[in-house]
1. For the read-out mean count of other Cβ atoms within 10 Å over residues 15-22, a value of 17.1 was computed from one structure; give its label from 1, 2.
2. Of structures 1, 2, which gives 21 when relative contact order in percent (Cα under 8 Å, 6 or more apart) is computed from the coordinates?
3. Tell me which structure, out of 1, 2, gives -23500 once helix-only ellipticity at 222 nm (-39500 (n - 2.57) for each DSSP H run of 4 or more, over all residues; to 500) is calculated.
4. Using the calculated result 28, 17, 11 for semi-axes √(5λ) of the Cα gyration tensor in Å, pick out the matching structure from 1, 2.
5. Say we calculate distance in nm of label points 7 Å out along Cα→Cβ at positions 23 and 39 for every structure; which of 1, 2 gives the highest result?
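What follows draws every value from the coordinates through simple rules; no lab data is involved. From a predicted model like this one, the values you see are computed outputs, not experimental measurements. Cβ atoms are built from the backbone, for glycine too; each structure is taken alone.
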Structure 1
């Protein structure tokens, strides 16, 4: 299941080639799907919904990377690899890029400035990643 662009990242030490266990893949997908469902709950604060949607997207993106046989310690790189793991278009990846920047500001500087529109866009992209991951894993 080798992939030329991902193999290049292995060669420069950004990724590790490592087969995934089925239980790991299922756990990542299950976690992502549950968080997506919770992120859609309107009674939660916008900040909580953002956090849930962001972590759902990461869990699903990591499942795609692990399914392809790679591992990364970098959340950002996991999102960047979506182009190669599930063929996510650049405009959707940019939503995750923006979410990652906002998440880092919240985590490291205590500042989270998100609006309903951004959370809705993040949810849409996270769902798309989930759909693509399920199709990918269904092709075995």
Structure 2
């Protein structure tokens, strides 16, 4: 099976750089799987679990947002925040959800701008769903 170069970076660090057979991406417009020969695509990420399948096994990363660029030869993910799934504890998830709730509260201050309020509410919903996907609960 042919592989693609996969790179995942966040503002804090480079999390992964491997040859992958597939990358499952939590896209804002729907989940997608990138493999060799995928049509060139740029997509925004929603909070979720990004899964990378490679010769050494499968790695999972929790991402809070960002962008993924898919080319014929590789997948590059620039995440707003990304952590290996094993590092996401209940405390970490609670902090991510609290930050999303703060963003919603700030967006709600501007009554004439429903778009940002709706986006912030969706972010909270996506964070809660992501927590459920990895076996944690929103507090």
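1. Numbers: 1: 13.9; 2: 17.1.
Source structure: 2.
2. Numbers: 1: 29; 2: 21.
Comparing all candidates, it corresponds to 2.
3. Numbers: 1: -23500; 2: -9500.
Label of the originating structure: 1.
4. Working: 1: 25, 17, 13; 2: 28, 17, 11.
Label of the originating structure: 2.
5. Values: 1: 2.7; 2: 1.9.
Result for distance in nm of label points 7 Å out along Cα→Cβ at positions 23 and 39 over 1, 2: largest is 1.
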